[in-house]
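Engineer: Several structures are given next for inspection.
Coordinate-derived values only; no laboratory data. It should be emphasised that the depicted structure is a prediction, and the values quoted were computed from it without experimental measurement. Cβ atoms are built from the backbone, for glycine too; each structure is taken alone.
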Structure P
C-alpha cells in the first residue's frame, strides 16, 4: 500500500509554532508521504467570529511552513468560499488520488470530543481515518474519561478514538491566546515562527490600533 497523505485543516489565524512542528512530527511517526495544510475559508464552528482575511492567513501559513520537507498548502476551501466542511474537502481529495493512497485526518483531541457535530462525520472517518494529537489530555486515560463524559460515544467508539491517538508532547500554543496577547501588546515571539511574527507586526494584524 502507498504511504498515507496527512490532511491538516484549520483557520491558521495566525499559524502558530505548533502548527509548524506537530504535523511534521506526526508525518514522520506514521511514515506519511506528505502533509497537506488546508486553511479554511470560514469554520462552520466559528461562524460568529469571522477569521482574518484569507490573503493574510495564507501568506502567514506559507511563512510558517517555509523550509519544511514534504509539505504543501491546498487552497481548496478558500477557493470554495462559504463555510468550510471537511467532508467536501476529503471527497475532493479522494476523487483525485489513487485508490490505494490512504488519507489520514490530523486533528487535536479537543476536536475529537466534538467530532459528532461535524457534518457527515462517519463518512469523514471512512475517507480519512483520524489521527489525534494531544492538546488537552496528556495521556490516553484522561482522553478516554473526557470522551465518556461527553455522553455521545459508546465504549467501542472511545476505544477507537484512543487507538487513533498519537503520543506527542502537548504544545500549549493557541491562536486565540496569541491574538489576545497581541491586542494587549504582550510578547508572542516565542509562540510564532520569526517570519510570521514579523509579518504580523509589519501589517499591524490583531492589534487594537491596527
Structure Q
C-alpha cells in the first residue's frame, strides 16, 4: 500500500520544528476530511525528557497508535543520531533498506507523511541518511522545515540541494508576516533561489489538498 500522495519531511537541522509543522498540517487535513497517516521510520530520544516524543505528537494529530507510527524496535532511548544510539545501547545496526521496508500504510490514505531525524544528511541508519531514504521510497514531495529568521537562506539552499530532483517545498516555521526580515527571507528564497515556500501549516495543508 502507498498513500495517494507521499511526503517526506526533513529539516535544516534538529529543533527547527519539523514534527510540530507536520503534526499541525496533518491535523488540519484531517479536520477537512482528508485521510492522513504519519510514519517515523526510526527515532531516538532522551528517556528523561519530560516533553512528548515526536511520535506521540504525530499520533495525536493522526489518531494512530504511536507504535504504528514508529515501530517499537526502531525507538532508541538515547539522545544520539539513531544509528549511534543503537550502537551505544548495544543493539544491532540497521540499514536504509530495512527502514524503507518497514514503512507500511493502511489502505485509503490520501496524504502520508514520513518524518526523518535531524537534517537531510543526519545519520538515519548505518549506511545512510534521509536523502538515501528519499531515494528508496520515492516520495511525491519533500518538505524542508526551516526557521524563518537569520541564516535561513543559506540553510534552506544548502539543505535543499541534495533533495532534488524530487520536488521540494521549504516550510518557514515561526514565520511572522509583521517581521521585515522574515518577509525578505521568504521573498529571496522564492525569487532568487527559485524555491517553493510556504509560511504556515495552513499553507502546506492547502498545497497538499490540491486536486
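Engineer: Of the structures P, Q, report the one carrying the highest value of distance in nm of label points 7 Å out along Cα→Cβ at positions 34 and 162.
Structural biologist: By distance in nm of label points 7 Å out along Cα→Cβ at positions 34 and 162, the leading structure of P, Q is P.
Engineer: Let me ask something else. To test your reading of the models, identify which of P, Q gives 11.4 for Kirkwood radius over Cα pairs in Å, for residues 138-177 alone when calculated.
Structural biologist: Answer by label: P.
Engineer: For which of the structures P, Q does the calculation of mean count of other Cβ atoms within 10 Å over residues 18-25 return 19.4?
Structural biologist: P
Engineer: Please state which of the structures P, Q yields 23 when relative contact order in percent (Cα under 8 Å, 6 or more apart) is computed from it.
Structural biologist: P
Engineer: Right, next: One of P, Q was used to calculate Cα extents along the principal axes in Å, for residues 114-185 alone, giving 42, 23, 18; which?
Structural biologist: Q
Engineer: Suppose helix-only ellipticity at 222 nm (-39500 (n - 2.57) for each DSSP H run of 4 or more, over all residues; to 500) works out to -10500; of P, Q, which structure was it derived from?
Structural biologist: Going through each structure in turn, the value belongs to Q.
Engineer: Now for a separate question. For structures P, Q, which has the highest computed value of mean count of other Cβ atoms within 10 Å over residues 170-177?
Structural biologist: Q
Engineer: Comparing P, Q, where is Kirkwood radius over Cα pairs in Å highest?
Structural biologist: The structure with the largest value is P.
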